[in-house]
Structure P
Amino acid sequence: MCMDEHKDFHDILELRSIIENAYFKAFEESTDFPTNLNHTHTKAMIFLKFEGEKPMSAVSKKLNLEKGSFTPVANHLIELGYIEKVPDPKDKRVYNLRLLESGEKLTNEIITKHNSFANKMLEHLTEEEKKNYFVAIQLINELTLRMHQDKK
């Protein structure tokens with residue numbers, strides 16, 4: 001950490017909270033969101049939409065959940081008919097999650113609504129600010145990944 005370690009750490013925590021509230025919780029509150037789903041369910045489906053079939057452990061890791069905490073999330077999505085759990089063809093001990101057609105349809109609707117929501121938020125910024133915002137996000141992602149990979 002640099003100048004003031006406590007402030008730097010606070011800023012990192014604050015960034016996570018601001019993004020979570022602005023992009024996910026505010027979206028849920030402003031949208032006709034399915035009442036039987038929360039943002040963890042939708043983020044899991046969005047991850048599967050973008051990444052394709054993945055092991056349960058990979059999805060739980062992406063959502064920052066312990067495997068035991070993610071199992072009820074996956075089971076709920078399975079019960080609703082949005083995803084299915086299938087044995088991994090390479091390792092029968094591993095189960096992969098895959099979006100079903102109904103999950104794909106709902107996820108596409110959520111992504112479309114979420115993009116519209118984000119675009120409305122961005123209307124408050126100038127074109128230059130929008131450009132700087134996305135450059136900063138990309139830089140934070142790249143540097144954080146590099147620091148994390150260097151740690152391994």
Structure Q
Amino acid sequence: MNKTSQVTLSGLLNFIDGLWSACGGERLIIFTTNYVEKLDPALIRRGRMDMRIELSYCGFEAFKFLAKNYLGIDSHELFETVRQLLEETKMTPADVAENLMPKSGSDDAETCLRRLMKALEEAKEEQKQKAEQLAKEEERKEEKRDRKLCRSSSIRE
């Protein structure tokens with residue numbers, strides 16, 4: 001028998017409120033979501049969720065911090081290219097770090113930066129293709145709506 005667990009909003013709220021009332025000291029509860037706009041207002045009201053921290057895509061300042069930590073460099077001739085790619089491409093700091101880290105003892109800063117640039121170029125192309133695909137799907141939906149409207153208006157005449 002395959003039993004699946006179903007968590008209801010009411011059950012989750014009772015659980016969270018129970019944690020707060022049962023524990024004398026302060027507690028830190030971390031929720032993560034990609035769709036904060038879809039969360040029920042009861043879940044994100046003050047007292048339950050007092051702080052929101054957006055973990056956005058990697059910007060140039062975060063990249064420089066990662067480059068200093070992983071490569072021990074504050075500047076490099078490739079930094080400007082990386083800056084431009086980061087402005088054009090959505091990549092998380094974790095993905096930037098993964099591509100920036102030396103993979104072997106022979107990887108120097110330039111090798112690591114070029115690997116990151118390649119990953120950013122690939123991500124940029126992938127994002128472009130996804131955007132084009134979404135635009136085509138939206139166009140098809142509009143055409144389908146237009147055909148339905150034309151049919152329904154011709155039926156009335």
Which of the displayed structures (P, Q) returns the greatest value of mean count of other Cβ atoms within 10 Å over residues 32-39 on calculation?
P
Per FRET efficiency 1/(1 + (r/R0)^6) of positions 8 and 120 (r between Cβ atoms, R0 = 30 Å, to 0.05), the highest-valued of structures P, Q
P
So FRET efficiency 1/(1 + (r/R0)^6) of positions 56 and 112 (r between Cβ atoms, R0 = 25 Å, to 0.05), computed for just one structure, reads 0.40; which one of P, Q is that?
P
Quick check on the output: 0.15 is FRET efficiency 1/(1 + (r/R0)^6) of positions 72 and 136 (r between Cβ atoms, R0 = 35 Å, to 0.05), derived from one of P, Q. Which one produced it?
Q
Ranked on FRET efficiency 1/(1 + (r/R0)^6) of positions 48 and 80 (r between Cβ atoms, R0 = 30 Å, to 0.05), which label among P, Q comes first with the largest value?
P
One of P, Q was used to calculate FRET efficiency 1/(1 + (r/R0)^6) of positions 40 and 144 (r between Cβ atoms, R0 = 35 Å, to 0.05), yielding 0.95; that structure is P
P(r) over Cα pairs in 5 Å bins from 0, in percent was computed and gave 1, 7, 11, 11, 9, 8, 10, 12, 12, 9, 5, 2, 1, 1, 0, 0; which structure, P, Q, did it come from?
Q
Where does the value 3.4 come from, among P, Q, when distance in nm of label points 7 Å out along Cα→Cβ at positions 16 and 128 is the thing being computed?
P
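Bear in mind that the values in this text are calculations on the coordinates, not laboratory data. From a predicted model like this one, the values you see are computed outputs, not experimental measurements. Cβ atoms are built from the backbone, for glycine too; each structure is taken alone.
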